[in-house]
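Each value in this text was obtained by applying a stated rule to the coordinates, not by laboratory testing. A quick note: this is a predicted structure, and the numbers were derived from the prediction, not measured. Cβ atoms are built from the backbone, for glycine too; each structure is taken alone.
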Structure 1
Amino acid sequence: MENMASTKKIYLVGGAVRDMLLNLPLNDKDYVAVGYTQEDFSHLRRVGKSFPVFLQDNSTQIALARKEFKIDKGYNGFSFEIENVSLEEDLKRRDLTINALAYDEEEQKIIDYFGGKEDLKNKILRHVSKAFCEDPLRILRLARFRARFGEEWRIHPSTKELVYSMKETLKELEPNRVYKEVENAMQHPKSALFFSTLLELKVLKYAFPNLYKTPTLLHNLSTLQKLDNQALLLKFAALFLNSTHLDLQIPKKILNPLLLLLKNQESFKNLAQIPPKTLLNLLESYKDIHLLKQQIKLHNAQTNTPLKAKWILSTYKKLKNYSIKEWLYSQKQPIPPLVIKEKIQQDKYLLLLQALKTQPYKTSIF
């Protein structure tokens, strides 16, 4: 009865069913309404722009069962049909078998048309149908699921073959959709597995061509793996070490500090050898101590000779706490701005020289 489009029934579907079977916490719930019309949900707020989706609460959505038809390139290049659509027809358009499961809450039973339960049991990621090809973002989603669940999950050979046949379509993806998928992947503890999976599938150079050409790619992924529990900014810095161009459209609030970390990382490799004035400019390039700490973590994750942060952070604080106010108050006449600027730089330089004298290391200040 559950497959009859004329029978009204609502099913829990997708990720919630998958996570329930994996004994994972359920965050959001998506339901599919079979046999219903838009008028049946007129009392709920509609949130779907392209097709009817209704919000029951902040974590629960109800969508009318639908079939989709690819009519043009891009995310919006679909038409859909919502009349007389069965549950099986709705689930068939989904990406992976583990996401094409439904749960009948009334009868408390799983509905599985495509072998998703068996694939969950065997830790296999497999596409549902050729509809997988209709959106190349599904390749990135595939890699993200592997990053989430772990390297013991295998991608089915038929899905690997299909993914490789889609490689050129990755160039068509909208930058904002790519960034969102990567951002989501970076939230997982094994985020480096996202990129190594794309490398394994032989499509990394189509999705992220400049990253693929980075000579230190494997080193970058290894560094990223060491920083798995760190903030998004630091993970991006590890990923794009020595890259000539960033393949992602990264928001400015992350991009600006990211570019600083990447620019300064070479200086940190030779920190003990750089002249004091250069060291002063380097330390002053950080707006706050948190960003400097991120730089030290980035350096330490990719070297066998980690920096001893205590002296660096202590010196930074001394420079940051410097104030010229007392000197200005002692002056009987107004001081030109250029003179004030030179005074500040000279005082900070002397502060740094004093700090260099008191550092306890004989062969290296760090």
Structure 2
Amino acid sequence: NWTIVNVISPLARTSNEDEQKLIGWNLTPEELEHIPEHWRSFPEPAASIHYLLGLIYIGFFFASIFGNGLVLWIFSTSKSLQTPSNIFVINLAFCDFLMMLKTPIFIYNSFHRGYALGFAGCQVFSVMGALSGIGAGTTNACIAYDRFMTIAHPFDGKVSKTKALFMILCVWLYTVPWTLMPFFEVWGRFVPEAYLTSCTFDYMSESFDNHMFVACIFTCSYVLPLFFMIYYYSQIVSHVINHEKALKEQAKKMNVESLRSNQSSANSSVEIRIAKSAITMCGLFLASWTPYGIIALIGAFGDKSILTPTMTMVPALTCKLVACIDPFVFAISHPRYRAELQKRVSWLGIK
């Protein structure tokens, strides 16, 4: 019996030691400097969790690269789709494409169970995430404005190609500073989060400067774009309701069923369908980035103890999922794009 106990107990001790390992246990002091202390207080996750997340991101990567790649290819090479409005669509697809180009870093880290690509990989991941995330939000606001001008002011308010290109330039001039400031640590910084396989801006540090950075980037990259989206889409809904009401009243006075010609109805229907797809993407933006914004605000101003690594991984997943869904929303609701898909990639079976 004495021999058996001595054989088993070292195994038991090894098991207990493994269970007590914390996130970041195997990193050097230089690497630990870049990691918020909060995450280092949690146990190292099981290898199966890392592998599962890696597999999920592999699926996201291929779905997004395929879907957004099709959008970029079709919209940039089809003359019938090269309209001012679709310049915004191309930019949004580029942002989604860029967002998923960084996932190989996450996948590599996941299959190596941690901070495998180190500080350099973290910075690349964060820069691509900031550019694509803030760029996508601002582009969605531009799409809302464009849809409003097209539907509410169809004769004199449509956005010209020059204006659309200028707005896209403004999107990137607005986005780049919010990426460069934390990259050069002028204001804020990029750090690993959760299981140390992904990185984002630091929302855990207690300094006043960092709190101000979190508040400002939250306002400028989430609140303002969302405000413009809600404002313009609510104006579209109000305009459509009032316009339809006015047409019905006028038709009633003239004792006719409808004042719309077939061509007018068709054009209006196309614009409304495109607006619906844009509103859907606005909803997707809201659903994907709101949880992440809440996590950041809790980390900066709330009770950090409720933030677990697993909890923060869920909003990150929803952001990536939306980058996969956006191109398929267009495939469903954009008639001309769907027609081009049917012509060029008929094996997809899109009708």
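Points worth noting:
- Origin of the value 0.35, where FRET efficiency 1/(1 + (r/R0)^6) of positions 120 and 328 (r between Cβ atoms, R0 = 30 Å, to 0.05) was derived from one of 1, 2: 2
- Source structure (of 1, 2) for FRET efficiency 1/(1 + (r/R0)^6) of positions 96 and 336 (r between Cβ atoms, R0 = 25 Å, to 0.05), computed value 0.00: 1
- Among 1, 2, which structure scores highest (criterion: relative contact order in percent (Cα under 8 Å, 6 or more apart)): 2
- Structure with the greatest value (metric distance in nm of label points 7 Å out along Cα→Cβ at positions 64 and 312, set 1, 2): 1
- Source structure (of 1, 2) for log10 I(q)/I(0) by the Debye sum over Cα atoms at q = 0.10 Å⁻¹, computed value -0.76: 1
- With mean count of other Cβ atoms within 10 Å over residues 88-95 derived as 20.6, matching label from 1, 2: 1
- Entry that produces -25000 once helix-only ellipticity at 222 nm (-39500 (n - 2.57) for each DSSP H run of 4 or more, over all residues; to 500) is calculated, selected from 1, 2: 2
- FRET efficiency 1/(1 + (r/R0)^6) of positions 192 and 272 (r between Cβ atoms, R0 = 35 Å, to 0.05) from the coordinates reads 0.20; which among 1, 2: 2
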